[in-house]
Structure 1
Amino acid sequence: MSGYCEYSMSNNAVKAYDMGLLPLSKISASLLKKGGWLYSKGFAMFLAKTGEWLPEEWHHTSKEYNETNFYSIYSLIQYWEELDDTTKGKLLGRFALEKTKRETEKRVVGIYKEFSGHGRYNRRVYEVRFEGILKGNWIYLKGGGKKKAGGNWIEYEIV
């Protein structure tokens, strides 16, 4: 039956919840374990985001009519059990590589000083606030460009 349940989601989305289908945001590690999933929640989310674990259906949610994918934990387990060991190993390897990459990149916020003018007395100093990603000894700024993390006129903190 079409229609909306208290302006938050469609009646069909409510039925999907009743059938055990959930959006990714509602899937927890404990639900995955109860369903029989032997790996981490992060690995399950990786499989969904790479398109390996496909949604069962989608439904409109919120008053803006967002399209939200709904997933079945049992279809995830069935999908995984049907894979051969080589494919499983490749997927686990890709996940480990991506996880390592995310751990080496850190989000930072801070301030750097920018100078303008010439000579000792005409120089003006501006403080510029920034957000960026720290990779090695470089900070890649959100708006483009990069700054050396160990520079004299830069202060930042990892968030």
Structure 2
Amino acid sequence: MDSSELVQFYHASAVGWLELRVSSTGVRAIRFVSGFSAMEVPRTNEIMTGLTKELDDYFGGHKVNFSVPLDPRSGTAFQREVWRELTRIPYGELRSYGEIAAAVGNPRGARAVGLANKKNRIPIVIPCHRVIKSDGALGGYDSGVEIKRALLELEGVRFP
């Protein structure tokens, strides 16, 4: 399998089905889906095996520092810098959009951080769910605020 060939796999999680896509060089996408069509026996590779193990550990309530390689294949230089910064947010901790903007050298770029989060195709592993508004409100989440809340509660974050 070359790096452009994808392995697609559907995986059950505590927040519903996930569509996982990996190449031979890393994780390309994780998407929350309501269900899936029947598939032939899914192909797998070492990266998919590692990803599903780490996701199972994560959804099992274990603090996971994801170690699977990433292969996002998209994003501007700014978006990629935001995504790198997101991977530095520890399990169970939160940062504001403004804090992320300042950390990547653009202190007035909170909205741009929000847009970068929206373009993140590898949620959970690149934990955009750990970014909230400066007033403590959850803010948006491309897959729905209820999933964002569920992921944060799984990590021990409590909301009123």
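Values quoted throughout were computed directly from the atomic coordinates according to the rules given, and no laboratory measurement underlies them. Just so it is clear, the structure is predicted and the values come from calculations on it, not from any experiment. Cβ atoms are built from the backbone, for glycine too; each structure is taken alone.
Consider the structures 1, 2: one of them gives 0.50 for FRET efficiency 1/(1 + (r/R0)^6) of positions 46 and 118 (r between Cβ atoms, R0 = 30 Å, to 0.05) as calculated from the coordinates. Say which. This value belongs to structure 2.
If volume of the Cα convex hull per residue in Å³ computes to 170, which of 1, 2 did it come from? Intermediate values should be presented prior to the final figure.
Details: 1: 170; 2: 106.
Of the options listed, only 1 reproduces it.
Comparing 1, 2, where is FRET efficiency 1/(1 + (r/R0)^6) of positions 54 and 110 (r between Cβ atoms, R0 = 35 Å, to 0.05) highest? Each step should come with its number before you reach the end.
On the way: 1: 0.30; 2: 0.75.
Greatest value across 1, 2: structure 2.
Figure out for me which of the structures 1, 2 the number 6.2 belongs to, where distance in nm of label points 7 Å out along Cα→Cβ at positions 14 and 150 was derived from the coordinates. The correct label is 1.
Tell me which of 1, 2 gives 19 when you compute relative contact order in percent (Cα under 8 Å, 6 or more apart). It was calculated from structure 2.
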